[in-house]
Structure 1
Amino acid sequence: MRRVYQEVLRKHLSKYRQMIFLMGPRQAGKTTLSLEAAGEWPSHFYFNWDNPAERLLFIEGVEAIARQAGLKELREEKPVLIFDEIHKFGKWKNFLKGFFDLYEKAARIIVTGSSRLNVYKRGGDSLMGRYFYYRVHPLSVAEIISAEWNEEEIRMPKPIQDEDWNALLEHGGFPEPFIQRSPHFSRRWKTIRKDQLFREDIRDGTRIQELAQLELLADLLRNQAAQSMDYLSLSKKVGVSVDTIRRWIEVLKSFYYCFVIQPWSKNISRSLLKEPKIYLWDWSLVESEGHRYENLVASHLLKAVHFWTDLGLGEYSLHYLRTKDQDEVDFLVVKDKKPWFLVEVKTKAKGLNSSLYRFQEETGAPHAFQVAFDLPFVNKNCFDEKKPILVPVRTLLSQLI
């Protein structure tokens, strides 16, 4: 299926000299997107670190890859080179810097990785100025409706088909289980993906020996999703220290198992800085229906703030709000350090949360939405409203990305 990222990558390859860093969770579609984008050019070459023969080329060095791709031959168009999973190569940063500096004018370069391509390091040479990164997320309501993007933040609302919406709720947003829509396939896919995450990615990419305990932590986070982190409780259940729990959660974040959002405190009276709230990249793993629905909305909002930021529309971030007197709103989207819109998530339509009024006044956010999962789609732009309002979740999500 066509993805919104394909046009983004095509435009980048046409306009910019910088390498593309395509980051995101395993099986979110990064390799497919890279190959489809590169396939629109006269020639392209794919190099995967996991392929033993191609791994030897990386180890041999920049010139070995250049020879394989024929970069010293006269060409009408620069070829596209894809380096997949190259972050597993211990010297990948130096390799990319050397390759780009030598062959920037001879090739277009896409780099992918299923764990974070952390390009910053202490000391030594930096890749700054040599790449733009794009964060690939699972499918969302807006992307399923249309892969087109008009270079604006907010779309006009469009309805998602009931069968697509139900598949998104049940099977999650990762492309394969969403497309297959089979409970048997989804269970097998999730089991294999979990094994690959722990038995390949984390085992080979970290020094963690206690994989069984780390898996236990991951399972416990399925019940912790959409809640503030309780490190002490988790440490007792897993049988390790609180500091270890904190380190392991950072590892699970870096391999795209989970993500956290931090509280927003600026301009909030009686604010109380709390632990972050945690969510899973695959919301279908969350067992509680209410928490799963909140996780789905969190994933959509995170995708939007990442996409808008990566495309240079501004600096966006996602937060939640909570005070000492326990007033709370699930989400706040911030644009260029200014609150933009609030979102409270409810399974069923009910009276508006009074905290929406309070926090809209205190933050100055122009919009405040309470989304309900049981309301039918309404063809009305949510962002025309300035006061707190109850809206169908399908309407709001269709207007994001």
Structure 2
Amino acid sequence: MKKLLFIDRDGTLVIEPPVDYQLDALEKLEFYPKVMRNLGFIRSKLDFEFVMVTNQDGLGTASFPEETFWPAHNLMMKTLEGEGITFDEVCIDRSMPEDLAPTRKPRTGMLTKYLDNPDYDLANSFVIGDRPTDVELAKNLGCRAILLQDDTACLKPKAEGGEAACEGLESVCMLATKDWDKIAEFLFAGERKAEIRRTTKETDIYVAVNLDGNGACDIHTGLGFFDHMLEQIGKHGGLDLTVRVKGDLEVDEHHTIEDTALALGECLYRALGSKRGIERYGYALPMDDCLCQVCLDFGGRPWLVWDAGFKREKIGEMPTEMFLHFFKSLSDAARMNLNIKAEGQNEHHKIEGIFKALARALKMAVKRDIYHYELPSSKGVL
């Protein structure tokens, strides 16, 4: 079965003119940053057919004459072709929004040949575009979407203050980014997400991680300072992190902290998958009076070196004796080598600096290069 990429034109392949939204002159032609390299990579390395799907309001009318459209469009197509980027079909709708034409995105009138056709695998196909209507088109086709936006806030229904005309668009959108590098990485190497549910007589823990997220955090452990530290991992590591814990805090904090570390470590291990293309190693940073160093290796062998002392019994509700225990459990579950050193006077700054350094080390180590998609090991296994 053939997979498809339904690709919008304006705002996706080329920059949409900001005033009249019409690409009707050669001087307006500007390609979207990094689209050439990445779309060429996708075309050469993956097995998608390319279908351009674009609304060109009133094309052929006095407000948008044919002779102003084709020179820029043809130059765009010729330039893309020179980089190995060819389209199997180009679908252009000329109607106005008020016409409600069946061929106008997000309607599927131009794409009926792909619907209910056993030759095509729509479930594993994608629409790539920059507007909610592109995501809605994906939903109408029965495929998934990639949105060239920083986030999916625009996909909320209009009743909730968003732009979307129909429900359920956020579940269709698999990636929201303004970076074509991330689109190529996602399509080539897949998403790096994992979730863990760990339930014992002492704790009930849910952890979800997206290594390629934007630092979005939803963390509730019942320990305010612990929440604050875990949030540093998400925010400064550039990963989406959800942690929800119900622990036996009436006993003490031990089980909540230890079991969260085990669940988080296992989640990181699963999200990394094959580890192909990752940097593997990762960071030192100062925080006011403190210098904190966290070096790590996702080499598959857990080990912890801990060189950080604390004079206070607690910071917030978190016992300082649990810091070492947290990182030991994290190292074991994630199968990583952790070397942690910290010096300074302010205990709060010291441990926060360690968590921030861990976050930056993670961000560095999990960075993935699809152009050098090899296992970073001379042994051939991690």
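Values quoted throughout were computed directly from the atomic coordinates according to the rules given, and no laboratory measurement underlies them. Worth saying up front: this structure is predicted, and the values here are computed from it rather than measured. Cβ atoms are built from the backbone, for glycine too; each structure is taken alone.
Structure above, values below:
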read-out	value
Comparison of 1, 2 - label where mean projected area of the Cα convex hull in nm² is highest	2
Which of 1, 2 yields 52, 37, 35 [Cα extents along the principal axes in Å, for residues 26-193 alone, calculated]	1
Among 1, 2, structure where distance in nm of label points 7 Å out along Cα→Cβ at positions 242 and 314 as derived comes to 3.0	2
Structures 1, 2, by distance in nm of label points 7 Å out along Cα→Cβ at positions 90 and 330: label with the highest value	2
Given -10000 for helix-only ellipticity at 222 nm (-39500 (n - 2.57) for each DSSP H run of 4 or more, over all residues; to 500), calculated: source structure among 1, 2	2
Read-out P(r) over Cα pairs in 10 Å bins from 0, in percent, for residues 186-297 alone, computed value 13, 43, 33, 8, 2, structure in 1, 2	1
Structure responsible for 1.05, with Rg/Rh (Cα atoms, Kirkwood Rh), for residues 114-217 alone calculated and labels 1, 2 on offer	2
